[in-house]
Structure 1
Amino acid sequence: MEKRSFLKGLALAGLSVPVSANALDKWIALAEKRTPTDLASDEDFWAGIRGGYNLKPDYINLENGYYNILPNELLESYIQHIREVNYQGSYYMRTVQYDNKKAMSAKLSALVGCAPEELILTRNTTESLDMIISGFHWNAGDEAVMAEQDYGSMLEMFKQVGRRYKVVNTVISIPNHPASDEEIVKLYEDAITDKTKLLMVCHMINITGQIMPVRKICDMAHSKGVQVMVDGAHALAHIQFNIPDLHCDYYGASLHKWLSVPLGVGMLYVKKEHIKNIWPLLAEGERDDISRLNHTGTLPVHSDLAVGDAIAYYQKIGAERKESRLRYLQQYWTLKVRTVPGVEVNTPELPKRSCAIANVGIKGMKPAIMAETLLKKYRIYTVAIDGANVHGCRITPNLFTTLEELDVLVRALKEMSRA
């Protein structure tokens, strides 16, 4: 079936009608011989992908960074997992629950390139990284380094260990438009002393979408005897990478974001040599393997089962194709407003320094008012960010976002900047 004929069939059916997994396979097969860069701007192809989602028509959703809507293929698989666990009841929980979770963890470790014995499934990034912060062996006078642009939950946990163990927290600020990787690395380097034990860095800053030079920061920190913990909440299944290539000691992420796993699943990577040195969040038996960090009581295990389905869907779309499309969407709208008087884009312009996420503000307008105006007047849903040197709305498209929707955003920003 030729591409145009297949697209016509989708159009006749209506893009609001879910595209079946079988139809999606055929649709993606049409793209196999095309480069990701070429495909990134093919609106016909991405309209087909959009057809696999059930999208609420009340507003344009440009806040996909918090939670990525599941495509129908994954949603139906997830519902089936719920039915099956409910069908088996306690029998499932007492027989194959842990083996299945381990199998899902192994699939994820293969995706991120680490050893299975270095990764566990958690509930989210906050649980993963707070486990490291609170479970680290701290002594009075030890120091930690972080940025004010880091996620609030982790910053609060550092404050708690500061009060509890007399740890000194050094907080730096990352420029929205750095001149180079070296500028950023030096900010962290200048904050390190001979008492620094742990450094936290975002792989992708959640409020601006800026991609950080993680490997360079890790190598610098290790040269000074400092361990590095990476917040990868927004990077996994968004941009391509392998965890070992980053040279970090710890890595946490949420799978309900860019991997499109149902709510309630995250991951934690711990470099093998560090596993025995971290205190579990909740007490577990005397073991030295990473399972000692994975005890949190009874969980919604059907969500864990969805990990394999989500990985298969992500690989079906193609990691390079997805990253190319997401970066194309962000560049499409940001390049149209960067030079508009009164509009302030708080995300680096260089393509390699960001992907889907960007932040934009209007001079003289509070972010909360800006977000309210976008929703009430233009039917665009975003989230307001007002702090840590970032004042604006975070704009996060997804694979189902169309250029027509982004054109509405561009028009809105231009009109609001003139108000």
Structure 2
Amino acid sequence: MLSKRNFIKSLFITAVFPLKLKAERIMNQLPPQLNATPTYNFWDEIRAQYLLKTDYINLENGYYSMMAQPVLDAYLKTIQDINKEASYYMRTVQFEEKTKSKNQLADLLGCSHDELIITRNTTESLDTIISGTDWKQGDEAIMCSQDYGSMLDMFKQVSKRYGMVNKILEMPLDPQSDEEIVSLYANAITSKTRLIMICHMINITGQILPVRKICDMAHSKGVEVLVDGAHAVAHFDFKITDLSCDYYGSSLHKWLGAPLGAGILYVNKDKIKNIWPLFGEMGYADTDIRKLNHTGTISVPSDIAIRHAIDFHNSIGIIEKENRLRFLKTYWTEQIKNEPNILLNTPSDPKRSCGIANVGIKNLTPAALAKTLMDEFKIWTVAIDSANVHGVRITPHLYTNTDDLDALVKALKTIAKRIK
């Protein structure tokens, strides 16, 4: 009988183009329930599929997480093949290939093929909706100070251009209930409110919002909801259609492990006709989502690599992946949450976050903490010092192990003891 270790190696060590990862075959041969604890060597085998630098510990995967080696190998092979065929490929094959990737993404996310397009990232996706809405002077949009800066900037731009009004709320760091969050948005709605933008997972703290409850509330008041899902796709289990949102954008270079330059935009089919394209496109009907996807010549290998990233993702399984990421976050946060001078900026309820958390040190700026972690302890993070969040964001990935997190815990405790 093929051992688990050799089975995993046989799947992942040699990348073949196109990538020969078949999720059904893989999951049929793995145990019914993959153990998320570090004693099970499955995660060591997954770690072996990433080419990691040894001079520091990377705990900043929330910006961009590297591709697994099989995905990278297939991606590079695609670049070579397309380069060889050049314009012939671009004029005859690229559109069919992009459609295959788009449809596979739609299946992964549980939405209709004609409600989703591939974009370059979350910013492009959400800004397409923000700028493409037919704003009138006095219209209102509701958002949160912890929302991503690029989208807040786009709202500022359309406010300046059209005279619409932005209402910016303050999200509690440790909400006690879903109703507290829903009420926050509900109380800001007026007769002039047209759109609410929310994060599925807040990028600076890791807090997961009750999207469906917010959408149901907003729709009962005739208000649309735009969801920033940059950190949610391939991070934890959900389907877009279950959220009942109107618009959803995400990046695929974070938790799915696709190359840079790949994202998605979902638009409920009943809403497509109301959105103006970011770039001119007169070749499609107003009700065809493809009208929003005209961005000129693109990096086709990135689009194709999405399929390889999905195969790698499916070979692990979203439930197992979610459990592993939540385990990693819980592993280190539980060890420091009651330590003197250490501040957690992530909800205390474990169900309100997954793999991302934020930690600060009393009387130490986030920039100084991030610098100390890197310079002294060789741990790479990112400083967050805005929107009432003051700390460093910790974003482990599937290749992170408990030794990495033990080093983080030791470093945080050491730094905290220096504070007087």
Among 1, 2, considering only distance in nm of label points 7 Å out along Cα→Cβ at positions 306 and 378, which has the greatest calculated value?
2
So FRET efficiency 1/(1 + (r/R0)^6) of positions 122 and 386 (r between Cβ atoms, R0 = 30 Å, to 0.05), computed for just one structure, reads 0.55; which one of 1, 2 is that?
1
When distance in nm of label points 7 Å out along Cα→Cβ at positions 186 and 410 is computed for each of 1, 2, the largest belongs to:
2
Tell me which of 1, 2 gives 1.8 when you compute distance in nm of label points 7 Å out along Cα→Cβ at positions 202 and 394.
2
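Read-outs throughout are calculated quantities, based only on the coordinates presented, and are distinct from any laboratory measurement. No experiment lies behind these values; they were computed from the predicted model shown. Cβ atoms are built from the backbone, for glycine too; each structure is taken alone.
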